[in-house]
Structure 1
Amino acid sequence: MHAALRAILRPLPLAVPSLWLALLVAAPLLVVLVLAFAWPAESVPPIAPPWGAEGPNTEPFALVLEDSFYHAAFAQAALVAAGTAALCLLLGFPMAMGLARARPAWRLPLLMAVLLPFWTGFLPRLGAWIGLLRDEGWVNTVLQSLGLITDPLPLLYSWPALFLGMAHAYLPFAVLPLYASLSRRDPAMEEAAADLGATPWAVFRTVTLPLAAPGAAAAFLLVFIPAAGEYVIPELLGPPGAQLVGRVLWQEFFQNRDWPVAAALAVLLLLALLLPILLFQRLEARR
């Protein structure tokens, strides 16, 4: 009796997360995949199902794979995501090193300060950047009051503004894995290298950096993956020429109302991100 009851209850702890994943991950992906093979139509919603007499529609995938406009959107998204990840690594490594070397009593407050941006809404943070960078914003006002410039600098809706917003949004994703990797290092190895005559730069290059390499790779991928599909930051801070795949996907859905092409873009973006996702999972498993 008890064995039969245990056999019945054993799958229950996995039933709830499995149902959660099925409803909130697998089902939306299946809907997007169906939309990608649907036919455009003058209706609400503007699609005809792919199981009709005409069968699945493969034209959206052919269009995305052949049109240079979409190629450029994917290329820009990859370059912006890689640049954002590299910038977050450059900014996040000293922060993670400071956290790892701080006194134990200070680590939690400093870590909370790193996570502080997550306590504020995403749009208010972008609104703060708009207020800082616009022509009448604080940056231009201070520079003009100091006599450094006469006319306002075009800071907003530019590539620097885009990367500032992206780095500000994704910096904690880089700091946390770097901190986890650096906090597990053995300080005795650095002390031994210094005792043997190594300079501080040599100690960092030959001891600290190799020890932090797995965390740095995980941090790069953890920033790159969500940044590749970012829409809001390029839309609010970036230049008009920043036609990243996230902005193009939004335009296809809501401006052109071409849901099959938009869904095909989403499917191909997911397939393109599968490799970095698998790499991130493998790094985490090795760690």
Structure 2
Amino acid sequence: MRSFLIGTGRCGSTLVYEVLARHPQVGFVSGLDNRWARTPGPVRRHGGTIYRRIPPGLALRSGMRFGPSEAYAALSREVSPVIADPFRDLTAADATPWLAARLRRFFRNRASGGPEHFMHKFTGWPRAGLLHEVFPDARFVHIVRDGRAVANSLAQMPWWRGHLGPEGWRFGPLPSGYAEEWDEAGRCMVHLAGIGWKTMMDAYETAREAVPAELWLELRYEDVLADPRKHLDMILQFLGLPWTAGFERDLARRTFSGRRAEAFREDLTPRQLALLDRSLSGHLHRYGYRL
């Protein structure tokens, strides 16, 4: 069984990924595997077992990084940089035979002989059209977060390239309507981050249409924080995984805080907030967020 956890980035998917990776039947690409091209086969296949035997803080913060990784360095090495850093979303039309074969081999080498369920996380473009074409039985869990919170978080990240404008960031040119909107509003950097979220969400809505409904689960990050037991159980049921005593114990040791859920209301100026409210209102409404 294979699944993909996907989201725009800065959407809370990392927390969900780290929690699900503690499940005894879940395998993943570890940070160690991502950084070290010559990771021994047993470590590759049983990284999840190693991760679950190390205290959570140590497994994620030590130099070894046994925790789950998006593995873009490893994907670039072994598959293609097009998977790791595309300027647009990847669809079924991008599944050329050589790319599909490399992608299957990448995950097969890490899943064979390991846990029953192999999970991987992608952020940014959904890539779901391509992934569904290559892995037609794979399931997708899409984590959604308030676009204003995502924009606020992106703007504070040292790796965010929005300060270079659409010509210098990773996501290609803005759609014409969005480009005009940004120009007319004065080219605010935070606004650009919000338009980036809106552009990603457009891609997720298109990608969802390419995947059978029974293979796609969508959850809001804020709802996971509010009731982690309920929503993690929903994910496990969707993936066909049991709720185990060990997973229950690990979950009980974690703290899920919504303290930063609406930090954008304090971190941004009234003008920036007004820009985001106006720009993102249609998308926010569709996902149940209040203005």
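Below are the figures for this structure:
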| item | result |
| --- | --- |
| Entry that produces 0.15 once FRET efficiency 1/(1 + (r/R0)^6) of positions 23 and 127 (r between Cβ atoms, R0 = 25 Å, to 0.05) is calculated, selected from 1, 2 | 1 |
| Which of 1, 2 leads on Cα Rg over 2.2 N^0.38 Å, largest value | 1 |
| If relative contact order in percent (Cα under 8 Å, 6 or more apart) is computed and equals 24, the structure in 1, 2 | 2 |
| Origin of the derived value -22000 (helix-only ellipticity at 222 nm (-39500 (n - 2.57) for each DSSP H run of 4 or more, over all residues; to 500); candidates 1, 2) | 1 |
| Parent structure of the calculated result 2.5, given that distance in nm of label points 7 Å out along Cα→Cβ at positions 87 and 119 is the read-out and 1, 2 the choices | 1 |
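Each value in this text was obtained by applying a stated rule to the coordinates, not by laboratory testing. Everything quoted here is computed from the prediction, not taken from an experiment. Cβ atoms are built from the backbone, for glycine too; each structure is taken alone.
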